[in-house]
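Next up: the structures, one after another.
Read-outs: derived from the displayed coordinates by stated rules, not from any lab. No experiment lies behind these values; they were computed from the predicted model shown. Cβ atoms are built from the backbone, for glycine too; each structure is taken alone.
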Structure 1
Amino acid sequence: MNVIKSSIEGVLILEPKVFGDARGFFMESFNQQNFDEAIGQHVDFVQDNHSRSAKGVLRGLHYQIEQPQGKLVRCVRGAVFDVAIDIRRSSPTFSRWVGVELSEDNHRQLWVPVGFAHGFLVLSETADFLYKTTDYYAPLHERCIAWDDPAIGIDWPVTGETPRLSAKDQAGSALKNAATFA
């Protein structure tokens, strides 16, 4: 596995070794020992999630203020622009974001540690998005930061139309008003 450090400490792009030939390909999508070595610590994953979304759908920017989740994410069908935002007030990179394209073609994964908000925009006609989490979904503790908060300034690859958002995501708060981590 190739590990690429992002511009924010702890957020990593992981590229698995892919073995392909005329029949298709094979790759090891997760190996606990290799993953722990890549991130420099052991984490236990407790939940796997799978979403399917249409082109132009934006999901996020989500996090849980209690029962925070680390997330290992990947796109197994289609392509997405995936974003992690540092919302740890004591961090020197507070409010900075990292964005990377994840797709069925590049097989990349993104490790989003605890203390980050996360979201993605679907670039292809449809996208199947998988994520492993380090804690269980807790709707009472889920929060959402506005995808277009100018204080964060995410450079979403939006072409023309406003992204399609859920009601929850439309009601996302500005970072300055959001509950964050210490």
Structure 2
Amino acid sequence: MTGLYGGVFDPPHNGHVALAEAAVQHFDLERLVVLVVIEPGHKDVELDFDDRFRLAQLAFGDLPRTELVPEEHARTVDALRAEACEDPLFLVGADEFAAFLSWKEPNRVLELARLAEATRPGYPRDRLKPVLASLERPERVEFFEIPPVFVSSSDVRERVRRGESIDGLVPKAVAGEIELSGLYRVLP
């Protein structure tokens, strides 16, 4: 079984890595493809693609059965249409699943892939039930638990701007590269 995990990773943090690790183990994935979106259509990014891809390589590069791929499609449904995987498992956090109905063609996404939704602090299951109830194929959504990781990319960026430590929020190699390259120091 192939897992797909897409995102902008601006920057990748320990929550992203925890989700990837848990999914590989929980679903016994043969491989996990981390799709780093080149030009996201749903949110602004601060770093250019090359910097975000380098940080993602540092965050996910040592995970077993994991490969990183630049993703040219801005929307998940378009990426899934282009993928050659048979019935892949697309990984999302609870925050993304809470907004799933706003995605481009969410029901088509579930025709092309099963969705694996990971728990996230601040997103209790009751908050996600209305999303599930609105889907044509809710049986294509699988929930799995991960340990709570209280971090967000926006929090990491703000801490860097304020000169605060990001140790424990991002993988050590990512923190080192952010510091060495001076990333996120100035508002874009």
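General remarks:
- Identity of the structure behind 3.1 (criterion: distance in nm of label points 7 Å out along Cα→Cβ at positions 84 and 156, calculated), options 1, 2: 2
- Comparison of 1, 2 by relative contact order in percent (Cα under 8 Å, 6 or more apart) - largest value held by: 1
- Structure from which 3.6 was derived, distance in nm of label points 7 Å out along Cα→Cβ at positions 36 and 52, options 1, 2: 1
- For 10.0 (mean projected area of the Cα convex hull in nm², calculated) the corresponding structure among 1, 2: 2
- Ranking 1, 2 by distance in nm of label points 7 Å out along Cα→Cβ at positions 60 and 108, the structure that comes out highest: 2
- Taking distance in nm of label points 7 Å out along Cα→Cβ at positions 76 and 124 as the criterion, the highest value among 1, 2 goes to 2.
- With helix-only ellipticity at 222 nm (-39500 (n - 2.57) for each DSSP H run of 4 or more, over all residues; to 500) derived as -1500, matching label from 1, 2: 1
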